[in-house]
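Chemist: Please go over the structures that come below.
Readers should treat all values here as calculations from the given coordinates under stated rules, not as data from a laboratory. This structure is a prediction, so every number in the text was calculated from the model and none was measured. Cβ atoms are built from the backbone, for glycine too; each structure is taken alone.
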Structure I
Amino acid sequence: MQEIIAVYRLLSTPNLTQESSNRACNTLSLFQCIAAHPETREPFLRAIVPFYIYPFLNTTEKDKPHEYLRLSSLGVIGALDNDEETVLFLLQTQIFYHCMRCIEVGTGLSKTVATFIMERILMSPEGQKYCCAFHDRFFVITQALTKMLDRITTEEPSLRLLKLIVRCCMRLAEGQKDADYRKLCLPKSLKDPKVINLIADDPTSMACMRRLVQCLTTTRRAPPTDAGAEVENGHPVKTEQE
C-alpha cells in the first residue's frame, strides 16, 4: 500500500518517471494475483483495495508511465470474479466511470481491457439493470461504445475489441425496455458492412449481432424507466436511490 500511495503525488505532475511507474506496476501485479485467487479475493474486496487503485484509472495523461499504471490497474479489476457480490461492489464504486475514462484516453489495449470489464459486468443481471435503469446513464454508456466503434471502422480495426463492443451493445439493447430510446442511442455503425465483415467468421459474435438486430427492430414500446441519473463530466455517477 505504501508503494501505491507514494505515487499519488506524482500523478498530476510531469514528474512521474518510468522507474516510479514500473515500481508501482510491480505492486499492482501482486494485487492482481490476490484479486484472482479464490481464497484472497473476498478479503481483498472487504479491505476496499480497489479504492486505492482507482486514481490510476482516472488520470488523463497519455504518456507511457501513466499508461502502464492505467493498464496494470485495469488488470487488477479484470482479475476479479463476476459473482454478484463483486459486481455490486464494483457498481457501487462507480467502475463504469473509471472504465470510460480509460476508454477516452487509453491506448488500444487499455480500451480493450476496460471494455472487457464493462462486458463482464453487463453479463450479470445486476450490471445490466444498473446500466439501463436511467436514460441518462444508458445514453452516456452507449455513446462511449459508439465512439470506440466509429474508431474501429475508420482508424483502429480490432476484432477483439469489436466482439466486446457487440456483446455490450447486445446486453444494453436487451435491458433497455424503451424501444425508441434503444434505437436512438445504440451505435448506427453496427450496421456498417465493415463491422459485419470483421466478425463474420465468428459464430458467437454473429449470434450476438443477430440478437442485437432483433432488439433494434422491435417496435413494441414499454413504459420508459425513470430518467434523471446524475451525470458528471459526461459520466454516470452514483445516485442516492442506489
Structure II
Amino acid sequence: MFERYFFEVGKRLRQLEEEQGDQINKAASECARCIKEGGILHLFGSGHSYLIAQEGYYRAGGLAPVRLIVAEDLQLSKGGHRCSIYERQEGYAASFLSDQDIRPGEVLFIFSTSGRNPVSVDVARFGKKQGAFVIGVTAKDYSNLPSRHSSGALLMESVDLVIDNCIPMGDALLSMEETAVPFAPGSTVLGTALWNGILAKTVRLLVEEGIEPPVFRSGNVEGADLYNKKLMERYQDRIRF
C-alpha cells in the first residue's frame, strides 16, 4: 500500500512542477528581492499547516532571514480540536498579530490547504495592510466551498499570489473499497516540498545577483556553529532564534 502512496505523492510533485512553475518562480523572485533589500520572510500556518511553516525556520540548508509567526492556540501541542476551534474564530488573529513586525516590501507566506477559515484570511489582510507581498499556499479544489469568514472571502481571494498545492479536497490521497473514509494525507509532504522548491530557486536567484545566500549550515557539521552565529547576529534584531 505504501507504493500507492509514494506514487500519488510523486504524481502531485510533478503536477506542482508542471502547473505551478510560474507561481513558484514568482514567489522565489519576491523572496530574493526581499532578502536583497534586507527584509525577512514571514511564515504562518495553523494546525498541521503550522508544521509546514516550521520547516522554513532555523533549518539546516534553509534561509536564515525566515521568521515564524507563532500563535500557541493554533499549535497541535495545545490540542488538535482546540486548534480547530480557534482557527475558525474570526477576529482571533488580532490577539497575536499586534506583535508582528511585518514591514513594507517583505514577504508573508500563509499555508492553509482549505483556505476557508477566518484566521488565515485575517492574517492575509493584516499582511497586505502592512505592505507585505502575501502568498497563499492552498488547494484550489476547495474553491467551491463557502468561506467561514464573514466577508465571504477565501484565502486565495485575499492574497497577492496563489500557489495551488495540488491536494484533493479532504487531503487524503488513498481510498479502498473496504473502508468508507479516504486516508493517507498529502498536504504536509507537498507543502514542505513546495517551500523547499521556492527556497532552492531563491538561492539560485541570489547567486545570479552576486549575493551570498544567507543559508544555515547543519549544526552537526564541524565549524557550523561559528558560521551560523554570524548569520543569526545579522538578523537577531528581527528574528528570535
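Chemist: For the read-out Kirkwood radius over Cα pairs in Å, for residues 133-196 alone, a value of 13.2 was computed from one structure; give its label from I, II.
Modeler: II
Chemist: Where does the value 0.85 come from, among I, II, when FRET efficiency 1/(1 + (r/R0)^6) of positions 5 and 61 (r between Cβ atoms, R0 = 25 Å, to 0.05) is the thing being computed?
Modeler: Structure I accounts for this read-out.
Chemist: Work out which structure the value 24 belongs to, where relative contact order in percent (Cα under 8 Å, 6 or more apart) was derived from one of I, II.
Modeler: Structure of origin is II.
Chemist: Given a value of 13.1, 40 for Rg and Dmax of the Cα atoms in Å, for residues 13-100 alone, point me to the structure among I, II it was derived from.
Modeler: Answer by label: I.
Chemist: Continuing with this model, one more query. Just checking, which of I, II has the largest value of distance in nm of label points 7 Å out along Cα→Cβ at positions 45 and 173?
Modeler: Max of distance in nm of label points 7 Å out along Cα→Cβ at positions 45 and 173: I.
Chemist: Which structure, out of I, II, was helix-only ellipticity at 222 nm (-39500 (n - 2.57) for each DSSP H run of 4 or more, over all residues; to 500) calculated from, if the result is -13000?
Modeler: II
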